[in-house]
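Before anything else, here is the set of structures, which you'll find just below.
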Structure I
Amino acid sequence: MSDIPHVTVAETWEALRTNPAAQLIDVRTNAEWTYVGLPDLSAIGKPVHRIAWQVFPAMTVNERFVEDLEAAGLTPDHALYFLCRSGARSLAAARAAIAAGYPHAFNIADGFEGPLDEAGHRRTRAGWIAGGLPWKQG
């Protein structure tokens, strides 16, 4: 079992919708935000905090990650929901947030695109997009 709570995209959406302290942090790369898409929280009046866990193209860990959380106005009072493509980078980011003193960190287990299906495609089984949650591209 993980030391970080794993949540579904539906649980995340409900928390974002009902809890004023809940915030979404998308830890994917700028290339993913640009070419794959982003969650769209405009209907609930919240931003998507784009704070990359790894820096593209080398994919080295963002050494300013915690400082970037602070610069975004996120505090230990917020409930932080971390999102990546499939749930791996977001788990690492949530662990880093916990270690930095953010006690309410959650990993969105299936991420934005979810796991690969039998045909090697994402977006079909689980994740933000497959869950029918709002998102935009471009």
Structure II
Amino acid sequence: MRKGISPLVAAVILIATTMSIAGILSYWATSFVRTRLVETENQTQDTECLIAQFRLYSGSYNNATNDLILILENQRSVNLVLKDLYLFYGTVLETKTLSGTLEGNTLKSFNVTNVNDNFDRGIIKTSCPDIDVEFTYSQVT
């Protein structure tokens, strides 16, 4: 008579092996799904940025208070978060922080205080890397 592994021990080993493989696959699948979810969220934001567009509708400079008033028009349905205003005075750069959201398909006024007179040009940056507006001093005076 030959001795071998008992059927009960074989069944336990088979079940333990199957459960170990299932645990490893479950861990991998969870990590994979989380990674893909983050990538999809980033792509959604990038896709919205592809269709975003806004412009300087009008602007004015108040010499008495040194305030720059900008009226911006969002030309698409994507909300834009305004980040910074860069003002160029020849080779000197001045940065002003803009805070606010330009809702889709709307006009909104922004008041920037303590702006020195006679800047050459300005650039308004948004949360979308390639979406900005450039203007000159003559456009706002």
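No lab work stands behind these numbers, since they all come straight from the coordinates. Computed from a prediction, not measured in an experiment: that's the story for all the values here. Cβ atoms are built from the backbone, for glycine too; each structure is taken alone.
The maximum of Rg/Rh (Cα atoms, Kirkwood Rh) over structures I, II, that is, the highest value, falls on II. In this comparison of I, II, the computed figure 1.02 for Rg/Rh (Cα atoms, Kirkwood Rh), for residues 17-56 alone is attributed to I.
Structures compared: I, II; top value of relative contact order in percent (Cα under 8 Å, 6 or more apart), i.e. the largest, recorded for I. Set I, II, criterion distance in nm of label points 7 Å out along Cα→Cβ at positions 25 and 105: the highest-scoring structure is II. Thinking of I, II, which structure, once helix-only ellipticity at 222 nm (-39500 (n - 2.57) for each DSSP H run of 4 or more, over all residues; to 500) is computed, gives back -12000? The read-out was computed on structure II. Taking distance in nm of label points 7 Å out along Cα→Cβ at positions 49 and 65 as the criterion, the top-ranked structure out of I, II is II, with the highest value.
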